[in-house]
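Asks: So, here's a batch of structures to check.
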Structure P
Amino acid sequence: MKKKVMLFLMAIMMSFSAMCYASYGSDLDAETKIVDQFFAGGDYKKASAFMDPSLAKDLTADRYKEMFANMNKELGKMVQKDLRVYQVFSDGHVLVYAAKFEKGAVMELDVAFKVTNGKFSIMNFRVVDPNAQAPAENNAAKK
């Protein structure tokens, strides 16, 4: 009887802790869908629906199309992305991905989200080469 009670208590404790750790699961799912739609590079109207007004002002439809044309030319299409970091702040979240592209490049994809009344919007993003050195580091390495 004691074993059954202990097993029952252990199951309750584990399920409670699992619920506590999974509190951001629905947020992460929603943000992942937004990232997928935004970086599909297709329809600006769909992508702009998820942008913060300040980003939408800077990233016009022409700049959005030009950005993806350049990315497709230099890197190819994104074939895979793996979430590496999920940071939580009081007013938003940051997702960091390792993104693999057709031409073999693995880039770091950072997406910053703003949360307003439970609605997620992309506040900023960047695609960077994690192996690139800053110009100051390049000059120091040459000397």
Structure Q
Amino acid sequence: MAQKWACVPETVWQQARTEALDREYRGEYRILGSDIDPASLEIAQQNARKAGVGKLIEFREADATKMSLPADKGLIVCNPPYGERMLEQRSAQRLYSAFGRHLKYADGWKKYIISSEPEFEHYYGKQAVKKRKLYNGRLQCNVYMYY
């Protein structure tokens, strides 16, 4: 997109592109998708197939607060339930706490967790290194980043 902006010299965006390509990970990787709910997992599989990436992702029915990590390092992107109703909110808060305890010693893993809970870091048990606002539909959320 920047290559079409008159205010950005071609040399600048070419250099940025080269730097990005140099940082690209070219080793082997494994993509796992999991959910505790079989119906949600089926929807995720259908969406992956529609996007043309179904064969690249290994899907598992698993509890995120108990599942073992398949390697010493990696990246976790998680969009846990938000618990927008009061009873569900308490349940979501307990889930965030359990997830935080489970990942407490996963030092080699980067974690990006999306939540609408303003006190997410409190329940998770750790302050995020970075936090970015985003909207999931009309719902204001944050991406909590842990390195």
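Just so you know, all these numbers are worked out from the coordinates, no wet-lab data involved. Keep in mind the model is a prediction, meaning the values are calculated, not measured.
Asks: Kindly point out which one of P, Q the value 16, 49, 29, 6 was derived from, the read-out being P(r) over Cα pairs in 10 Å bins from 0, in percent, for residues 53-132 alone.
Replies: Of the structures listed, the value fits Q.
Asks: For which of P, Q does helix-only ellipticity at 222 nm (-39500 (n - 2.57) for each DSSP H run of 4 or more, over all residues; to 500), calculated from the coordinates, equal -14000?
Replies: Attributed to the structure labelled P.
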